[in-house]
Structure I
Amino acid sequence: METPPRASLPPDRLRALEEALEVRFESPELLLRAMVHSSAKDAALPCNERMEFLGDSVLGMVVSEHLYHLFPDFPEGELSSIKSVVVSATSLAACAKTLNLGDYVILGKGILQKKTIPDSVLANALEATIAAIYMDLGLEPARMFVLRILRPRIEEVLKDQHAKNWKSILQQHTQKDLACVPAYRVVGESGPDHEKSFLVSVDVAGKVYGPGGGKTKKDAEQAAARMAFEAIDARTAAEARPPARPASGSPA
């Protein structure tokens, strides 16, 4: 539940916020500064934009490192795809709502006239909060906080969204490295209307991959995209390997 306008947060409100975050600050004024939206700033109460900038970097580093170690076999494109969803404004705003951060953000009158606090404001306040923890307590407490609030989101992405995102991963890779967009084509279908199966192939820079199969065209496209990505990734890795050295004693 959102609270009325406030020029600051009294000590009891700051303590309540610390409890909601499950973090005890040595310098609570940093947490206070993290709650100040630009619409409410004044000479005595600077806004959280600079802290938001720092918090975004800390957040990105922590999540990137976590994914790097959690999935040692995932290629860069796949890790980037997961990270982009996990640290998106939508994801951060959802975390902020879980923490009831909207009850503590200090806003100006213009924002307060709206029925709800915009998700962008909540996401930015969460990034500023991460910066406050990092500045006050150091990297390890900031890391623990980030992973505690985002681990459920990472698991959700892996279970729900990421498994369905091979087309996005493939297109990201082909646009970046091959300067082309994949083209999908249905090459077969079978079964009665109520239980059809589809086969789809995908053309990437003139080379056809697949076909991938599925109960719907979208599922078949995802299967074909995965086959193409894995084949391209394997070929890229093979091409990147240095040539084998001649055996000892053999002619150069």
Structure II
Amino acid sequence: MSESIVRAENISRFFQDKKRGIVRAVDSLSFEVKPGEIFAILGPNGAGKTTTLRVLSTILRPTYGVAYVNGYNILEKPDKVRQSIGYLPSESGLYHRLTPHEVISLFGRLSGLKGNTLKRRVDELVESLGMQEFAHTRIEKLSTGMKQKVKVARTIVHDPPILILDEPTQGLDVPSSQIVEKFIKEERDKGKAIILSTHIMEEAEYLADRILVIHKGRKRAEGTMEELRKMTGRTRLKEVFLQLIKEDGA
């Protein structure tokens, strides 16, 4: 098997809260992700999913521990890490006076794409994500689902080897979700490592090669769908997930 392209080693991120004291958002979390793999992180609200993704993306420094992304230490080479990833945050904003085509082109240029290479890449993403009908419409006039597609395209425009996606189908209807899911699987099949968080159990069950379940910042289980079924004695991912959370006292 190929070596891991993302490796987290006991990463922890603690916050100080006036009422609750020290909050252990992520607590000694370790895992690895290989090229050509979709790795889903599942957990209830407040489990530490988004914090984990922000640490891997170098937005947050870990309180303890370290991670390596594309061979680069996130603490020592954050710029190299950022060049290696496409990060889709759940709350990312868009420039409302620009069109999707302009937004994707802008981020492509910021990532070093130029001329015909940039044009081909933007056109490719517009077609792949089904944005032809609104590619030249101002963002402010688009639906939530349309905007989400633009965010996905903006994330992937520079064709990085690693994608970190926080709720990639958030706000999408079923047809649009299927387009994004198909796109994610195609990127996986090209050899990319994809780390995603989602609240949609059916999506994780369909997409993920391996699944990490966390609760209160700590790992509850990790494995393939079949391994998690054997571990819990449950069949559907929703049932597997609830069983793992229940075992943690939730």
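No value in this document is a laboratory result; all are computed from the given coordinates. Worth saying up front: this structure is predicted, and the values here are computed from it rather than measured. Cβ atoms are built from the backbone, for glycine too; each structure is taken alone.
Which of the displayed structures (I, II) returns the greatest value of relative contact order in percent (Cα under 8 Å, 6 or more apart) on calculation? Please report the intermediate quantities before stating the final value.
Details: I: 17; II: 25.
Comparing I, II by relative contact order in percent (Cα under 8 Å, 6 or more apart), the maximum is at II.
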With distance in nm of label points 7 Å out along Cα→Cβ at positions 120 and 192 computed per structure, which member of I, II shows the largest figure? I
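Computing FRET efficiency 1/(1 + (r/R0)^6) of positions 32 and 128 (r between Cβ atoms, R0 = 25 Å, to 0.05) gives 0.30 for which of I, II?
Details: I: 1.00; II: 0.30.
Computing FRET efficiency 1/(1 + (r/R0)^6) of positions 32 and 128 (r between Cβ atoms, R0 = 25 Å, to 0.05) on every structure in I, II gives 0.30 only for II.
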Value 10.6, 30, calculated as Rg and Dmax of the Cα atoms in Å, for residues 144-199 alone, assigned to which of I, II: II
Thinking of I, II, which structure, once Kirkwood radius over Cα pairs in Å is computed, gives back 18.8? II
Out of I, II, which has the highest value for Cα Rg over 2.2 N^0.38 Å, for residues 24-151 alone? II
Quick one: helix-only ellipticity at 222 nm (-39500 (n - 2.57) for each DSSP H run of 4 or more, over all residues; to 500) came out at -11500 when computed from one of I, II, so which one is it? II
